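K.L.:
Several structures are given next for inspection.
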Structure I
Amino acid sequence: MKNTGKLRFGLCCIFSNEPIKFRQVTAKTLLRYPRVEQLSRLSDICLHNVNSLKKSLKFVAENGIGAFRILSPLFPRFTHPQVGYQLEDLPDAAIIQQVFEEIRRFRNIHDIRLSFHPDQFNVLASNRDEVIQNTTRELTYHDMLADLVDAEVINIHVGGVYGDKESALSRLQENITRLPNALRSRLTLENDDVSYTPVDLLPVCDKLKIPMVYDVHHHRCFPDGMTEEEVTERTISLWQSLGREPYFHISSPKYGWQGNSSKPHSDYIDPADFPLCWKEKNATIDVEAKTKELAILQLQKDLGLSKA
């Protein structure tokens, strides 16, 4: 199964075995302290996290991994109504900015693709104004981080159908058009395993000139009549029409395809689950597996892409 294309695999957020950690803090904990102490603690955590991000990129570069998904709470509680803050509020703001500059240079030198995948509560198709407002605020935060690290992709799901899929898709399109151009230029939509298939999303993506991230596991769980080859080619065509490299997601079912549920992700990727039509493509593939970097290193070996 030796690959002759230019596939790059993406590591998602955290590590299984490497001693690289990201720190978090709850709003409840922060509210125990006066504002000066809150900002001091937050500054310490944010500085730790950006240094961990720098270490993460060093690891992926050394191991032939071409992309990294940055965890959303890189700056914990940034948009919280009571303890939220701006970068310039932090005592270590200047040092943090310097580390971001180092990250951007390293990313550029090593051609590492960076992305975000905001939590599922970010829903632009919601029929509740407060959800749209909160989602817009969260996406704006991600866009700010994307500027700081030179990230290209902010990937979201559509969410629920709210009893009427067509109306939900209409709201999605309307709310996307209201976003700032810089944010829209990074936004991508992903098919899911419950509500929205490639058949649903590809026309929306074509209309809005927004790429689709094709999750083949989701498509296998929630088929729509299109073949994997058809969706792959439509996805690639859309990305390439925008002058960008296609993005896919791969995972294997924890309990196998014949188990009670094929949705939970496995520790590793079964090579048999890797679409043959992806083998010789120029594309980024985020590996969504529980063992994180170990799963990528094993998949590289299975596909004949290992540096060893």
Structure II
Amino acid sequence: MKLKKHILQNKYLYLMILPALIFMVIFRYVPMGGLIIAFKNYSFRLGIWNSPWVGLRHFVFVFTRNLDFFNILRNTLVINLLKLLFYFPAPIILALMINDIRSVKLKRGIQTAVYLPYFISWVVFGTIVIQFLSPSTGIANKIIRLFGGEPVFFIAKSEYIWGIVVLSEIWKSAGWGTIMYLAALTSIDPELYQAAKIDGANHLQCVWHISLPGISDTIVVLLLLQIGQMMDVGFDQMYVLAKPIVYDVGDVLSTYIFRVGVGQAQFSQTAVIGLFQSVVGLTLIAIANFISNKLYEKNLW
């Protein structure tokens, strides 16, 4: 009865979240039924339910005989760790910088400029990055030539791919990532800054002792969500930027699942990898949430 009363009192709020709930059910929960093919020798002709059971045979193959698996797992983890180290702080720093701008028109102009790349698809944005790094016409190589260096084919060299992926992610998405931090910064009482300045605090001290603690809840939540995605590198970004010549460092779980699952029709094996991604991601976010709750008393649930 209490739940029914609560829903009736907040019916318009529940109606607002209904489209998102329907989306999650259709595209996130219903497809979970397809994970059963990880335990079957899936055949198009027989279908999911009539394909023969093979138990853990595909798991044994993926984890013991598939030599590519551990390479793509390493690539996925390294890229996500690099993003955690370099991309995750970028929106926080950018939000703090934008928040310090006093001119409203200038602030809105900068916000619009840094938001725009997010709305460009990775197909287009990735092409821009590739052209920017082109050995013949790219701006980066023109600068190298200007200083007497030889042009570098960045996209075709394995040692540059991880850096390109992280920097392009910062360029494209850091601006959009500032939205939540800027919203959190607006909730901080301006009198706290005034009192701190009266007490002799400089700008950096105000940022360290007021701004960052004021948005710490938002930082923790987004950090936990980022940790939960440690097994997933964006497919579209890697598909566009990582060419076959650099698959030794650029092939990740999402692109491997697409290439082997769709391209070679190895659906059962890729279902195993997808299940592995989900289980490890859930485990990581649960562990991170537990540690955050114990150390800082801040958590997702």
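A short reminder: the numbers here are calculations on the coordinates, not readings from a lab. As the structure is a prediction and not an experimental result, all values here were calculated from the model. Cβ atoms are built from the backbone, for glycine too; each structure is taken alone.
K.L.:
So if we calculate distance in nm of label points 7 Å out along Cα→Cβ at positions 113 and 129 for every structure here (I, II), which label has the highest result?
P.N.:
That would be structure I.
K.L.:
Out of I, II, choose the structure whose coordinates give FRET efficiency 1/(1 + (r/R0)^6) of positions 41 and 281 (r between Cβ atoms, R0 = 41 Å, to 0.05) equal to 0.95 when calculated.
P.N.:
Numbers: I: 0.35; II: 0.95.
Structure of origin is II.
K.L.:
Given a value of -13000 for helix-only ellipticity at 222 nm (-39500 (n - 2.57) for each DSSP H run of 4 or more, over all residues; to 500), point me to the structure among I, II it was derived from. If you can, show how the numbers build up before the last one.
P.N.:
Working: I: -13000; II: -19000.
Here the read-out was taken from I.
K.L.:
Between I, II, which one scores greatest on distance in nm of label points 7 Å out along Cα→Cβ at positions 9 and 65?
P.N.:
Result for distance in nm of label points 7 Å out along Cα→Cβ at positions 9 and 65 over I, II: largest is II.
K.L.:
So if we calculate relative contact order in percent (Cα under 8 Å, 6 or more apart) for every structure here (I, II), which label has the highest result? Mind showing how you got there, number by number?
P.N.:
Numbers: I: 21; II: 25.
Structure II gives the largest value of relative contact order in percent (Cα under 8 Å, 6 or more apart) among I, II.
K.L.:
Still on this structure, please answer the following. When Cα extents along the principal axes in Å is computed for each of I, II, which one produces 76, 74, 35?
P.N.:
Values: I: 56, 51, 40; II: 76, 74, 35.
So the calculation was done on II.
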